[in-house]
Every structure is written in C-alpha cells, then in structure tokens.
Structure 1
Amino acid sequence: MIRVETNDGIRTIRMDRPEKKNALTAAMYDDMAAALKEANGSDDVRVSLILGAPGAFTAGNDIADFLKVAETGEGLGTEVIRFLKAVAGSEKPVLAAVDGLAIGVGATMLMYCDMVFATPRSQIHTPFLDLGLVPEAASTLLAPAIMGPQRAFELLCLGAPLDGEAAHRAGLVNHVVAEAEIEAAAMTAARTIAAKPPAALAIARRFLRGDR
C-alpha cells in the first residue's frame, strides 16, 4: 500500500507494506508514479518526500509480481517503467528518508533524488548481477557520476551493500541520522525547500540536474 498526503507544500509518499518489508507490487509502483506526476501540476506541492517503514525502506520488487512479469518477457514491466520515468522526470524536488533495507529499486531510485537521508543501519544493496540481470534504471550511468567508477563497481557489480555511513562517504546520501530522528530531519529539509521561491528553485534545479 502507498499512503500519500500533502501538507504545507510537502507531498509525502509512504511505502506502507511492512509485513513484506515494503516489497513493491505493480499497484504500488503505479500509485507512486501517479503521486509524483500529479505533483508536477499542483501548486499545492513544492517538494515530494518518499518514506518507508522502520527497518525497511523497500526490499525491492515483490517476487510474485517479478516472476509474473518475467514469464511474459516484458522486461521490467510497464508499472516499474512508469515509476522510474516519474521519479526521473519530477519537476519538483524529491527527497528520500531511508531506514534499513533499500534493495534493488530501493537503491536505484535514490540516484534520482535531490537529497537522501539515511540511518546508520541502512543497507543499500543492488543484487542485479547475482540474479543474472544488468543493473536497472540507468544506474550504470548515474552511479559513476555520483560515486565515481570504483565505488559504483563495488555497489553494482560486486553487489556489496552500503550502510548509511558508507553511502554518505560515497556521495549517495546527504545526511546520516539516528533512526528515531530521520523522518523529522527529512521533513525539516522538505519544509525549508518548500519555503523557497518556487520559480527560482525550479530554474536552479534544472541547471543542476541537466538534460534529463
């Protein structure tokens, strides 16, 4: 389940399936994509914040959904592609607060975020090669640009998980915050961003992010 709320210019998009460690179904991908795309045209939204559950940002694709799509030969599936395009093409800043597991798409979506907060116990992991898959979502382009080629190789090819501190040193995470404080810290940053002049912020962000 995805829970979406908008208050004071901040759209929170919470993955809320803790019994499955927030493994993402096709419907959840669709709901997140819709929330991000709708934010683009809403004057009530200045910034989006993606949240998970304590101990599990997301464990990645729901295995049952993944196998269903794999049997059709349709690659990642239209819902996953729709979400990736929505987060990559968001016209409003996107923040993420990661606590615990961030596996697969839970890791690659962070490369599209404008700011990322993580806890020390976070485990950012991309097991694509171990599954016989090429890393997804242009991560082979974005990870070297963010982290440098050696750290990107360690994450994407060696498949070594990064904890919060290692991800911070690599440049993938902005701030490492205690578990009890992470959502408050991310929300404080979101409020600060939401208070900025929106036109100037949009232009500055376009310059920073370049041609999407």
Structure 2
Amino acid sequence: MELAVFSPEGKERMIEVSDKAFGRKYNQDLVHQSVVAYLAGGRQGTSAQKNRSAVSGGGRKPFRQKGTGRARAGTTRSPIWRSGGVTFAGGLQNFSKKLNRKMYRAALSSILSELARQSRLLIVDEFSVETPRTRVLLEKLAEFGLLDALIVSEPLDKNLYLSSRNINGVEVCDVAGVNPVRLINSPKVIMSVSALKKIEEVLS
C-alpha cells in the first residue's frame, strides 16, 4: 500500500509501505488485550499492609497469664488490639499480564493501520526544530493545523523533546517509546520517514 509523505515545503509524494504493518484489518479484541496488558504492566503493586509479625513492638507478654481477670494475651500486636497488625494483610502484587510478542506487534499494526484509514497518521520527511523553544514548535504544528499530537522521531530529537514539555497534549518519543495507549489517545500522530521505516522493520 502507499501513504502520503509531506515535505517541509508542503509538497506531497507517495511512499510504498508494508501491508503487514499498515494495511492490517482492525482487531478490536486484540487491541483491547494489548492496552490492558500495557496498563497492567505499569502498575507498581507495592501497596501493602503490615501483619502482626511486621508491626514493631510486642516482644513481651503484656501481663501475666492468670489472675488479672482479663483475657490472656501474648502480644500487644495482635490484630484484635489497638495498633496491632492487620489480620489479612495485603502484600506485594504482580499485576502484569502475559501477551505474546507476535500479538503485541499485531496490535500495534492494527492501530497504525486504523490511524492511516482515519487520516490520523501524518508522515513527514522531517519534523524538527533548530532551537528548544515552545513557540517554535507551536508555529510548526500550526503549519499542519494541529494543536496536539504525538510526534515520533527516529532518533529522538532533543530540541523537539525539550520544546514539547510545556505543551499540553503534545508528546515526543522515538520508535521504542511507541505503545498502544499513546497511539490510541493521540488525535494525530506525526511520524518522520526514518521512524516509519524503523516501525515497518520491527512489525514486518
């Protein structure tokens, strides 16, 4: 299949790309699986409570076994005591979900193909700024009639990255930073030809 490529002067030309990477039928179930797996892999799972063995203190018997009229107690860190441990304390959890590499790549191809069909994928010969200035990047986006977008550059342009940090809705990444969530959430994806070739190489 062919995709349109825009030069810095605004001229349009066609470039041949792989059908496997940019001509795949949209698979909603597979895309959903990839998004869930990606978001689950980002969870830390470090939320935990302390059980009776993890709470400090309680090393000695608080009072003698008999003769006080109270219920016998061996430690002040029992779950039924104030400041004691949690009965069924939650521990560290691993929320990651297994997703085969071929399935993940197929999901990315499905998303990119759908972006191309919806005209949300904009291919340019080069997208860069000479100085790390927010205003310069905004002017460059305005040339394409855009306010927010995901810019994929290979290799990552440092000036472009620094210019985008203060703009809400604009993200800059290299091919390694492309993921299903970023692609789906971006109203427009601007991709350089070098990044396009790199993605095509990975997905084909």
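Where a number appears in this text, it was derived from the coordinates with a stated rule and is not lab data. Computed from a predicted structure; not experimentally measured. Cβ atoms are built from the backbone, for glycine too; each structure is taken alone.
With mean projected area of the Cα convex hull in nm² coming out at 10.8, pick the structure among 1, 2 it was computed from. Intermediate results must be reported in sequence, preceding the final value.
Numbers: 1: 10.8; 2: 17.0.
It was calculated from structure 1.
Computing distance in nm of label points 7 Å out along Cα→Cβ at positions 59 and 147 gives 6.3 for which of 1, 2? It would help to have the intermediate numbers written out before the result.
On the way: 1: 2.2; 2: 6.3.
It must be structure 2, since only it matches.
Supply the structure label, taken from 1, 2, corresponding to distance in nm of label points 7 Å out along Cα→Cβ at positions 51 and 131 with the calculated value 2.7. Before the final figure, lay out each step's value.
Values: 1: 2.7; 2: 6.2.
The read-out comes from structure 1.
Taking relative contact order in percent (Cα under 8 Å, 6 or more apart) from the coordinates of each of 1, 2, which one would give 24?
Working through the options, I get structure 2.
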